1. Matching task: -24000 is the computed value of helix-only ellipticity at 222 nm (-39500 (n - 2.57) for each DSSP H run of 4 or more, over all residues; to 500). Pick the structure from I, II.
2. If you rank structures I, II by Kirkwood radius over Cα pairs in Å, for residues 150-213 alone, which sits at the top with the largest value?
3. Could you figure out which one of I, II the value 1.00 for FRET efficiency 1/(1 + (r/R0)^6) of positions 22 and 182 (r between Cβ atoms, R0 = 30 Å, to 0.05) was computed from?
4. Out of I, II, which structure matches 16.6 when mean count of other Cβ atoms within 10 Å over residues 6-13 is calculated?
5. Given structures I, II, which gives the highest value for mean count of other Cβ atoms within 10 Å over residues 70-77?
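All of the numbers you see were taken from the coordinates with simple rules; none came from a lab. Because the structure is a prediction, the values reported are computed rather than measured. Cβ atoms are built from the backbone, for glycine too; each structure is taken alone.
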Structure I
Amino acid sequence: MQRLEDITAPIQQELQDFEKHFQNTMHSDVALLDKVTNYIVKRKGKQMRPMFVFLSAKMLGEIGPTTFDATTLVELLHTATLVHDDVVDDAAERRGFFSVNALWKNKIAVLVGDYMLSRILLLSIEKRNLDLLEIVARAVQEMSEGELLQIEKARHLDITEEIYYEVIRKKTASLIATCCEAGALSVGAASERANMRRFGELIGLAFQVKDDIFDYGTGEQIGKPTGIDIREQKMTLPLIYALQNAPTAIQKELKYIIKNKFDDSKSVQRAIQLVWESGGVQYAQKRMEALAQEAIHLLDAYPNNAAKASLLALVNFTMTREK
């Protein structure tokens with residue numbers, strides 16, 4: 001598996017420039033707001049979303065100010081949703097650091113998230129990037145719908161694979177799709193925006209399936225306790241497959257554990273074992289690989305260049321990551 005440092009080589013300068021650009025975008029004369037946003041910026045993750053924007057743009061054209069604008073809008077949206085999610089989930093940590101709501105309480109966290117969303121609107125209007133605003137606004141809508149759809153369908157043990165894909169398409173894949181579409185649009189490749197959006201959507205779907213598979217591995221392997229989804233009675237692809245395809249006796253045992261023993265460690269481990277034995281994890285792995293391959297084929301039409309090679313490597317990294 002390639003290192004992220006190698007994958008980002010064609011856009012290394014852009015990523016460095018973007019860090020300063022994003023900090024300037026987040027600056028406020030309100031001292032408390034500036035303190036919180038600086039805390040968030042300094043604890044950024046792998047910058048996967050900026051990578052998708054910049055690589056999509058560079059594969060199709062020449063990166064310019066509009067690409068930086070596009071990346072800023074996407075990163076503002078992503079950051080705002082993380083801050084709001086931590087409030088909704090009452091999470092005390094984010095990537096190993098204290099969450100905003102843990103340090104400054106829920107009210108401030110919600111207001112900071114709102115501030116970021118307002119920056120999306122103002123920056124789009126100031127720069128006359130209304131096409132980019134439309135893409136990002138659609139992502140906000142779909143991500144909200146995805147969250148609500150998941151809540152609506154939670155604990156429904158008869159949830160179908162189709163509903164599962166609809167939830168993760170809206171909740172997770174829509175943002176990666178937005179990255180790739182915005183990247184294309186930012187370099188004047190409007191004719192490719194639909195294709196790149198579909199590319200990003202497929203990668204987003206595969207990314208989430210990979211995350212759901214992690215829950216059925218070992219804690220040491222993936223860096224977090226296993227069985228969290230089962231404890232939360234969350235219906236993900238490995239479990240959905242097992243409930244629909246395992247022998248009747250195993251289906252009944254799984255349903256009993258999810259309904260009545262989801263907070264018992266031994267029962268959760270038993271459920272994990274049953275999902276493995278029923279082929280649920282293996283099926284999810286195959287579906288993830290199929291989604292990734294479909295995405296890769298969408299890039300066949302484009303000339304080979306360093307950005308395309310890195311974009312393909314980023315797909316592989318997403319599929320083979322261990323956390």
Structure II
Amino acid sequence: MAYYLGIDGGGSKTKCAVGDESSILATVTAGPSNITRVGEARAREALHQVIREACAAAKVDSRQLLRACIGIAGAGREEIAGAVRRIVAEVIPGEVDVVGDMEIALDSAFGEGPGVIVIAGTGSIAYGRDAKGRTVRAGGWGFAISDEGSAFWIGRTAVSTLLRAADQVADEPARNEGEASPLFYELKAAWKLDSLEQLVRTANSNADFAALFPAVLSAAGAGDALAQRVLAQAGGELAQLAGIVVRRLFPEQTSAASSAVPLAMAGGVFRHAERVREVFYNEVRSAYSRVVLNSEVIEPVHGALRRARGVRS
């Protein structure tokens with residue numbers, strides 16, 4: 001019996017699936033393995049852990065794995081792909097293929113067929129393929145300059161939106177009252193802070209803004225208007241990324257006679273933020289009537305397992 005392994009290595013978590021020729025035997029999640037964000041040592045720890053645990057759950061010896069496919073951000077750079085390949089080869093004797101995370105997401109959603117995938121996790125990117133196999137991407141240039149609508153972007157935008165609101169308060173007592181808002185309460189709890197001044201210092205010291213995403217969700221759920229606005233902006237940013245890829249790959253889609261353009265979503269932001277999904281859907285549908293959106297948030301790790309099997313349709 002041949003066994004295969006697929007991995008979706010992200011900036012917040014790593015997901016691994018082990019399967020045979022036709023079924024998934026086990027799926028396990030571990031910590032982050034994006035080398036660019038967490039470094040090679042932490043990536044190695046997460047990858048080794050998730051492989052060991054997935055094989056144990058599937059009751060498969062890692063030496064029985066015929067092939068593995070790892071999808072990870074930055075795989076287009078040989079130094080990243082090579083490092084991941086070496087790390088995985090330390091525990092898997094079989095063939096190891098390292099590709100971009102958007103590639104396994106696209107395969108998970110559409111196999112080898114045409115379509116557009118928008119990923120919003122720790123980072124973000126839109127990626128698509130037409131019927132001729134031509135591919136186009138938009139966004140995904142890194143958290144410092146891009147990754148619009150991602151968890152990192154949402155956390156950073158929430159902080160700047162809160163500070164902009166504080167700037168507009170005329171007197172200090174009223175400004176202090178703003179520190180009792182649901183958004184500020186959730187942000188300071190996430191970063192273990194006590195004041196607006198500490199929030200500013202932390203935000204300006206290489207902070208992990210992606211860690212604030214759950215806090216923004218909680219504040220929005222409590223009715224905080226600023227948090228709700230940030231999530232709506234994230235949905236709009238992601239819709240813009242999708243639109244860029246749709247226009248470049250399917251320029252004829254505005255014609256009433258054109259065929260439908262499949263669109264899918266992946267990543268924790270889409271999975272956990274209903275407001276982001278709602279705005280994303282409405283804006284895409286308003287601008288591109290031929291786009292057909294899959295309402296389910298897809299699992300990229302399934303695309304990695306398909307590639308490991310050598311099956312992409």
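1. I
2. Comparing I, II, the top value of Kirkwood radius over Cα pairs in Å, for residues 150-213 alone belongs to I.
3. I
4. That value comes from structure I.
5. Largest calculated value belongs to I.
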